[in-house]
Each structure stands twice: as C-alpha cells, then as structure tokens.
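Coordinate-derived values only; no laboratory data. Since the model is a prediction, treat every value here as computed from it, not as a measurement. Cβ atoms are built from the backbone, for glycine too; each structure is taken alone.
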Structure I
Amino acid sequence: MSVEEILYRVGDAVYSIGDRISEFLKPSPSEQPPDFKYLKKVIKKPLSPHEFLSLKLQISFLLYLGIGLILLFLRANPLWILTLAVINFLYVRHLTTRNRSFFIDVEPYRFFYYSITWLTFAAFAGYDAVRRLATSVYYYYGYLALVVAVILAFRWYFKQRYGRDYTYGTVEEIKGEAVRVFVHDDIAANVKPGYYWVDAVEDLEVGRVVKLIVEDKKLRGAVPVRIIEIYLDDQSSQSSTEPKNATE
C-alpha cells in the first residue's frame, strides 16, 4: 500500500468520524428506524421500534446512574460527573430527535429523560457538597429529605403536564366476554408494554385500535381496565397505536 493510499484512508476515516460527531451533536429526524441488532440478540420478544427506543433510554439512564454513583463513591472531581451528565443529555437528545417518528408520543419521553438527567446530576453534586461541609449525620438526613421532596415534586409536575388516565391498545384476541389487547409502553399513562385482558364491548374486531381507561396500582404502575372507544383502522400490535378515525 502506497503512502498516498494510507493518507487517503486516514483522511476518509477522519471525515467519517467528523460526520458522525456532527450528526450526534446536531441530529436530524430519520425516515428509517434503527435496526437494534444488539438489543435483538438479548431481547427475544418481538418488540416494536417504540419499545426498543424506550428500552435504550432506560439503559442509558441506568448506565449514567451507575457510573455516576461509582464516581461519587471514588470521590472523583464533580466535573467528571458533569461530563457524564452532558453525554447522557446529548444521547437522549440524539435518540429522541433522530427517531421521533418511531415514538408513539416523543415529548413525554424527551422531557422525562432530560429532567431526570439533570436532577440526578444535581443530586450527585449536592451530595458531594454535603459530604464536604457536613459536621453531623443530620446534614445527610436533611439532604435525603430534600431529594425525596424534589423527586415527589417532579413526579407531580410530570403527571400534571403529561399524565393521563387512558392509553391505546390493539385488539389481539376476542374470547367470549373478554378481549386481549396489546398496549405499548406509555410513560404518560404509566403503563408497561404487554398484553392485558379487559371486558369486551360491541363492534370489536381483531386488529382494531381501542382507547382504554387505566387505573393506578401500587408498585405496579397503571393497568388498562376498560375500553371506552374503538377506532376504525386495523393495526397490528407491532405498529403505532396512535388513534385515527373513531367510531361514532
């Protein structure tokens, strides 16, 4: 291989890396969903792009939280934790912006993960400050109470801004007076993805999208309990459950 070829390949690699960094920092919406090839090797269930994207957000936050706790335990410079928070924030922005078309409703996810990224950083930074200044254990108790209060306040605000007592699902099976519906991950309704049995109503058909009332269950989140509306367009469980034309 000649020197010119080596230099050409190095230059091409530099441009490629530069393009990737630029796209990461300034993402634009994509028309094609990610292939999720690594997640699909671990997750054998046939999840939709929405579920995979939600899972990637959860994994990124858990990694951020875990590494942040390790840095805090090692008494690392807070700038390292700030750097970690910025990286996670940029990743959330990239994932939600580039794949916004493949989220059923991207805004609650974007707001939630933006917020908990910076709230977590604030909690880490606050603990580091308390550790440096505390003269008794009561400082830690007071700080813990403050963190819990902030978490509860954020939970209340999120529910006020995005929360709802309904979600959407797709009819998968009708058995007598009961119907099994598939519901996507829905952070606004606090519903986990999966299949749920509810009472059947008139005019149901397999493949129809339905609107369901949800009820909060302690330690379980919310669960769908009743169909309140049926939509006319047939959709599979792995497609978006955004409603289109409703029945009269």
Structure II
Amino acid sequence: MFPELHLFGTEPAGLEIRNDRLRASAVPLDGDLIAALGAIARRAGVWLLPGSICERGSAGELFNTAVVFSPQGDLVASYRKIFPWRPYEPHEPGDRFVVFDAPGIGRFGLSICYDAWFPEVTRHLAWLGAEVVLNIVKTTTPDRVQEVVLAQANSIVNQTFTVSVNCAGPVGEGRSLLVDPEGTILATSTDAAPTVLVRTLELDHVTRVRQHGTAGTNRMWEQFLPTDAPLDLPLYSGRIDPNRWTPSPVPTPLETES
C-alpha cells in the first residue's frame, strides 16, 4: 500500500505547473500503466494498492483514482476520490463508495486523503461491510496533525480498522498510522522520514467490538430498534431508516472461496 498519487511525481513549483503535469500524465483504466501494475502484483503474488493514479475518463475528465490488484494481477477495485481537495486539485469528484473482498481475509473500503475529513465516507464504507478502511494520503501541509486524530475518530465511531498512509518527506509530512476499531494506534511513523509499517490485523476484533461495545460499552451499530421512527436528515434531503442501519455482512471464508 502506497500513498496518494505515488507514481505521479513530486510537487513542482506552482499549482498550475503541477496540475498541467497531472493532466498530461493522466491514463485510462484500460491502459498500459494498469497492465504493468497488475503484472507487478502477479509476479510478487501480493495484494497491491499502488497509491492512486490520475485517471482520464471516457469524456476526458480527470479523476484521482485508487486502484487495487489481486495476487493474480487482476484489477479488483477502483475508487474515484469523492472529495478532491479544492481548489487545489484538478480532479472531478467520484460518485460512489467502493469496498472489495479479499477472499479468506476480509472486506476493505477505499478512501483518499481529504475524504477522511468527511465522516459520511467512512460511515458508508463501514455500512457496506468494510472491516478495514484504506486511506491513501498525500498531505504536504501541517494539517497532518489533525488527520492523525481523524483516523482515530473515524475508527472509533465506525468500529473499523483504519490504515492511513501518507507520503514521506521531503514532499509530505509522513506520520502514517494503523488504528484499531477502538481508536488505538497500533503502528505509526512519528515524523516525515521514509518508513515501512508492518502489522498483522486481527479482523475478528471488529466483530468483538461491535458485539461487546467500544471499551465494553458503546455499540453504535445497535443504536436503533425496529420500532423506532426514521430520522429525517435535512442536510441530505434524506433520513436514517432503522431497518437499514446495520452494516452489510462480510462473507465468511467458505463463502468467499466458493
């Protein structure tokens, strides 16, 4: 797992220059770069999230798109960043939340950098059954301090793991981290120095926390009763329906291997 736009250069002087270079280097999802990344995953026999790419859409649009490859080299998921960092990014926003299953392992949700500042993203990924949210980041500004807090907060309120991988110096602020479903930091880089984080995640922890509560008390996903009235959400012109509140079930290993 690598940071946002990892393969698309560093930060040249000037926003216009950077965005012009992104436009010039944009690629389609069926192009040579995707094929080459799939081949790398296949040769290494690993799941690969090589950061995000600058994707050129069918109508010429630009998207900041995370791509995931299986150990067989297949492109199993692509996610277009829903909340580009405006006004600094030239990308169009994506229009859907994306999760994918790693058979026999678990379900993962995709998030890119500024998405973490909008709680709707992680909440929907958790609702779609994600046990781990993979948040790839390219934060070059001092607000990485706040993003560390957001990684913990998003994990706590959704009872998911969060893996937030930021680019290192001299471009980025570093401070990548892995957070468990109760907000505990399991591994972190404390500064901008290049770092490799390795940690085994026990995904059953998600199930235990949701069954017994965060700190043995809070079970947010069991908040509503079937008899509760729907809650209107004027901001969204929508509502919370108690009958739709529970996260989607994650396939068992037998189901994913069948």
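Starting from the value 0.90: which structure in I, II was FRET efficiency 1/(1 + (r/R0)^6) of positions 46 and 150 (r between Cβ atoms, R0 = 41 Å, to 0.05) calculated from? Present the calculation step by step, with values, prior to reporting the outcome.
On the way: I: 0.60; II: 0.90.
Only structure II yields this read-out.
Out of I, II, choose the structure whose coordinates give Cα Rg over 2.2 N^0.38 Å, for residues 38-77 alone equal to 1.58 when calculated. Please list the in-between numbers first.
Values: I: 1.58; II: 1.28.
Source structure: I.
Given a value of 3.3 for distance in nm of label points 7 Å out along Cα→Cβ at positions 70 and 190, calculated from one of I, II, which structure does it belong to?
Values: I: 3.3; II: 4.2.
So the calculation was done on I.
Of the structures labelled I, II, which one yields 0.85 when FRET efficiency 1/(1 + (r/R0)^6) of positions 22 and 102 (r between Cβ atoms, R0 = 30 Å, to 0.05) is computed from its coordinates?
Numbers: I: 0.85; II: 0.50.
It traces back to I.
Here distance in nm of label points 7 Å out along Cα→Cβ at positions 198 and 230 has been calculated and equals 1.3, so which of I, II was it run on? Numbers along the way, then the final one.
Details: I: 1.3; II: 5.0.
Source structure: I.
Supply the structure label, taken from I, II, corresponding to distance in nm of label points 7 Å out along Cα→Cβ at positions 94 and 110 with the calculated value 1.7.
Details: I: 1.7; II: 0.5.
That value comes from structure I.
Matching task: -18000 is the computed value of helix-only ellipticity at 222 nm (-39500 (n - 2.57) for each DSSP H run of 4 or more, over all residues; to 500). Pick the structure from I, II.
Numbers: I: -18000; II: -7000.
Computing helix-only ellipticity at 222 nm (-39500 (n - 2.57) for each DSSP H run of 4 or more, over all residues; to 500) on every structure in I, II gives -18000 only for I.
Give the label, chosen from I, II, of the structure having the highest value of Kirkwood radius over Cα pairs in Å, for residues 86-157 alone.
The maximum falls on structure I.
Thinking of I, II, which structure, once semi-axes √(5λ) of the Cα gyration tensor in Å is computed, gives back 30, 21, 20? The partial results should precede the final answer.
Working: I: 39, 30, 14; II: 30, 21, 20.
Here the read-out was taken from II.
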